[in-house]
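Structures given as structure tokens follow.
No lab work stands behind these numbers, since they all come straight from the coordinates. Everything quoted here is computed from the prediction, not taken from an experiment. Cβ atoms are built from the backbone, for glycine too; each structure is taken alone.
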Structure I
Amino acid sequence: MKDLINTLNKRILVLDGAMGTMIQRHQLEESDFRNERLRDHSKSLKGNNDLLSITRPDIIEEIHAAYFAAGADIAETNTFSSTTIAQADYGLEDFVYELNYESARIAKKVADEFTSNCPEKPRFVAGSIGPTNRTASLSPDVNDPGFRAITFEELKVAYKQQTEALIDGGVDILLVETVFDTLNAKAALFAIEEIKEFRNLKIPVMVSGTITDASGRTLSGQTTEAFLISISHMDLLSVGLNCALGASQLRPYLKVLSDKSDFLVSAHPNAGLPNEFGQYDETPEMMAAQIKEYLDEGLVNIIGGCCGTTPDHISAIAELAASYEPRKGELI
């Protein structure tokens, strides 16, 4: 952790880009998501990208290496959906520990190789902890607004399983990301605190919310400032925003965080908004030009990309960020 803090004091750190975007380039088939153990698994597994850390680790390793080579300082593990809750759709709840452990191990292996080759630019691994496909604050049934598809305790247990495996696999940071429901995030943070206390462990924690539309609110209805207030009692390395919006659309909400937060601030926006085919059209140059506004205003300590971003996007962002000082904030 000392290397991370020292590096954050010196410069803006660059987070990697979209794992899913890079996986799509491989045009994988059902067979890529299976190995001998899963040969006769009854459910379709195609599209379960987290599973590739077990069935096609070569692809995941290659993607991490491409982002580090592009200038990323931090790689996210391939674990966005690696909870028992999300994996239940595929009938793979029993694989959760292995998914997280192997994803962390692969990312850490690549990070250590890059650090060894260039010690003056240490590389780090952030364990990606996604929001799950359930919400604790909203009812999925319009006819029963009081109904909840998941409880806080169920979320906490699932996040605890994921977090323990990520830590065992060697992550340097825990990243609770794409938060659309702060109650889900609080379950994750509560699980993390229990693990830290039980293991007598100090590991940096990042939290990144997602603003779902131009109203500037999360899916569960919180404004950016309300989201920040809801988690400000926690021992965090950074708070930030990612996904849903492009860099320009995200900027005013990021400024709220920067103005109001004592934490470090992170951002990894999409490469613009998706077109009618669900594709992201912003080029690296277009996205970097928008992120330059963040840097000119001193809004961020950590910057990267989400949906639609590639190593080319990260390269453009890294080249730009190298010329700027990081935003001033509290370090743990």
Structure II
Amino acid sequence: MSATPLLRVRDLSMHFPVREGVLLRASRFNRAVDNVSFDIQPGETLGLVGESGCGKSTLGRCITRLYRPTSGSIEFEGNEISKLGQRDLLPYRRDIQMIFQDPMESLNSRHTVGDILEEPLIIHNIGDRAARKKRVLELLDIVGLPSRSMSRYPFEFSGGQRQRIGIARSIALNPKLVICDEPVSALDVSIQSQILNLLVSLQREFNLSYLFIAHDLAVVKHVSDRIAIMYLGKIVESGDGHDIYRHPKHPYTTSLISSIPIPDPHRRVDHQIIRGDVPSPINPPAGCSFHPRCPRVMDQCRHKPPSLREVSETHDVSCHLEFES
């Protein structure tokens, strides 16, 4: 493992003001991301898993600097980028790209596929017109689309084909890190595996690092080296992918894993259903944020927030149960 991570995130927070009253003062904040820390190594995939609304996509947008974080540190190849202005960020835009969840919404319907794939090259002053056209054709071939796709518009393609276009755009500048924001959740199951296999093959060919955001643990299991479980803006468990699946420590992780469908009608599974709804990030509960829904809640969980602590060399968890004396 590299001594210097490709990406190093420390105590990252993104709090959105909730403006109320006649004067629209920010009296409260939506704590979408709250003191999150993790590393991503070169060529590694970190899977980020959690229910909808837990802050996964917001975290990804902070890393790509579509949002400016409220506090914390984002280091890319040892350089701090969390406070940089738009002009200073331009060189990093080449190395950090994003694949969005909805390919139809993220592609400009008024532009042809050729225009969409050429745009990043134009912004970064790469090549002349002939060289850019050659690169666009190369990108289409890499993601498995015919060259005639250049002159067509996004609405002329299926959902899976549109996501291939989004992937082609994300690798146009030869990035080092790609944020995959639920790239298969809007696709049919039969198409999901094709897109996942494409992402894996691109990673091997170009030594890409991925932050793979999803709410489906079954999907993340097949593509991730390490996994981080996120709940209400915080990471509650992280570690080696196989270790997380075989020996989950946090009750939330255990519930997520038990909800994975098993394609065997004769195999009985003890589903540990999570009761209740996710609390509001505007008014999170005291103590452990999961305690209102936890089947194993203790008294200290209601008052004392647990910290993310090491249970083994490759496994961290934020739960009082694990460290109860």
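Out of I, II, which has the highest value for distance in nm of label points 7 Å out along Cα→Cβ at positions 46 and 62? Let's see the in-between values first.
Working: I: 1.9; II: 1.1.
Largest one: structure I.
Tell me which of I, II gives 29, 56, 15, 0 when you compute P(r) over Cα pairs in 20 Å bins from 0, in percent.
II
Which of I, II yields 3.8 for distance in nm of label points 7 Å out along Cα→Cβ at positions 174 and 190, as computed? Can you show the working numbers first?
Details: I: 1.4; II: 3.8.
Computed on structure II.
Could you figure out which one of I, II the value 25, 22, 15 for semi-axes √(5λ) of the Cα gyration tensor in Å, for residues 118-277 alone was computed from?
Value 25, 22, 15 for semi-axes √(5λ) of the Cα gyration tensor in Å, for residues 118-277 alone corresponds to I out of I, II.
State the single structure among I, II that was used to calculate distance in nm of label points 7 Å out along Cα→Cβ at positions 6 and 294, giving 3.4.
On the way: I: 2.6; II: 3.4.
Answer by label: II.
Can you tell which of I, II yields -8500 when helix-only ellipticity at 222 nm (-39500 (n - 2.57) for each DSSP H run of 4 or more, over all residues; to 500) is derived from it? Let's see the in-between values first.
Working: I: -13000; II: -8500.
Computing helix-only ellipticity at 222 nm (-39500 (n - 2.57) for each DSSP H run of 4 or more, over all residues; to 500) on every structure in I, II gives -8500 only for II.
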